[in-house]
Structure P
Amino acid sequence: MASHMQSQESRAECSSIALLEITAQLIRDQGYAGTTMRRIAEQAGIKAASIYYHYASKDEIIDRVLDRGIVESMARVRQTMAELPAGAPFCERFTAAIGAYLATVNQLGTYFIATRQLLNQIPPELAERHRQRRVELDRFWADLLDEGYREGAIAESGTNGLARLFMLGALNWSTEWMDLSRKSSDELAEVAASLFLNGIETR
């Protein structure tokens, strides 16, 4: 009986995630206004009323779409960094964080694209909640860069917002060109870390 209940829960969770995937794709193609419950249901091959088994409203689905990229990327980055040897140098930690982030951007690229499109279209209360998530993401990278500054590995602390914004912008927009069949996320991370830390100027 317990096994049967777990199976039902797994199917429900898969269905919930499938609806998020469909919603993210619709947002990418149709925008916020064009992404209706009816269109989500049509793409999922279910009745519109069935969506309410998983989500109470369109805004709840949108909220989950907005959260997923940030939440999963941060979880992956933190797990990757926790697996590094104690006392790993900043360059190694920085490269590992970028690699984990790029891997998530590639895996969940539709969510990152949808988020970029949604920010100026969603209701203010949703925008504010998501802004807090983005603050958390920004704070993580600022703290990491501060570590590098304190260790003498980089010239400026993470509180220098422009450097951090350029870096995050480049990582987030990699959804437009990244092809992991040519270079893995770890290989791209090596290139990105080198560019961010050393630039392309000859010394």
Structure Q
Amino acid sequence: MRVVSPEFAGRTRLAWKALPQEWVNDRPTPRPVLEAEWWPAALHDGRAAFASYTADTYPDTTLPAFAAAKCAASQGYEQGLWYDLAVREAFFGRSLDISRRDVLLQLARETDLDLARFERELDSGEAMNRVRAEYEEGATFLDPQGTPSFVLPNGKQIFNPATAELTFDGDNIVAVGTMPCVGTGCDDQYRRMLDNALHARV
């Protein structure tokens, strides 16, 4: 998606909204679930730097990362996108505990954000209020199947169109459906989705 979206610059604009799965599911996503999803995600696109989580601490919540992403986005659209990507790479590729304030500040430095402003907004609680407001708005009309989920301008909801369907038994993956694409072959899936967004009508 990150590779394809610049092709649509000036024609479409992604509006990233917070819909934390731990609020949707009334619990933080258990570590075994995330670790089970690691390898299908890695198979999906080798361009992403997936690596097994090895740190001594593990995030028991993603809510601080959601709030931090809102702080980054307040400094600009592109800044928000780069910070969001940095958070994902930090967790899925670098074994960084994204529930920790010091890690979120480290990522803000690495993405060249105004650190004083970022820290001030993060500590004020206002960013978390925005996360809560977006969640409450989305929960009124969305049926999220997982992350990422997309909503076209006409209201049609699409779960990640390039991912295989996973079948769970409790917290364990027991079956993986056929992958619709792999690697660069998935780019066309996102192109079609964004093209549909251009032509969608309410």
Structure R
Amino acid sequence: MTLYSGTTCPFSQRCRIVLYEKGMDFQIVDVDLFNKPEDLAVMNPYNQVPVLVERDLILYESNIINEYIDDRFPHPQLMPADPVMRARARLFLFRFERELFSNIETIEKGTQKQGDKSRAIIRDNLTQIAPVFVKQKFMLGEEFTMLDVAIAPLLWRLDHYGISVPKTGAPLMKYAERLFSRPAFIDALTASEKVMRK
């Protein structure tokens, strides 16, 4: 199993976290996002990372890759076993993409004004979910799940993206520290990611 991963890509980081959480055999190929190898466009028509290759199977899009890994290597299980909870988890993942991660590209490539607007959207959405962590350790309760994997790269990059969470977001920042202290999270960090956070 080989993961083609961008060293600063938050979506690639998600997949690295899952691979390390599962503690399985895998290979990571670091892709320079400014000088992508030609075969990346052959594997993924969008010419983006992450890409997972296992024998004849080629997958792209981090949530699809992570669900495949979770199905293939079920211990520890990161998606809920119950169909209702699993559907809710997928809905949360979809909302993360639409309400949070869709703003990252604007912050990285847009104008200052566009970037500021996207920072405010992310800040406000994160502040809204902060109260959840007063009562529970992780996104869906006491167990670490795919939702925690999905949001962790964004929380790690808040300083890097110039997003400051208000005092009311304190429970969210405590939750972030719980995520960052997990061995799999630490092992999955690239050298470029380590310097993103003060």
The value 3.5 for distance in nm of label points 7 Å out along Cα→Cβ at positions 54 and 70, derived from one of P, Q, R, belongs to structure Q
With distance in nm of label points 7 Å out along Cα→Cβ at positions 30 and 190 derived from the coordinates and found to be 3.2, which of P, Q, R does the value describe? Q
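No lab work stands behind these numbers, since they all come straight from the coordinates. Bear in mind that the values here come from a model prediction, so they are computed numbers and not experimental data. Cβ atoms are built from the backbone, for glycine too; each structure is taken alone.
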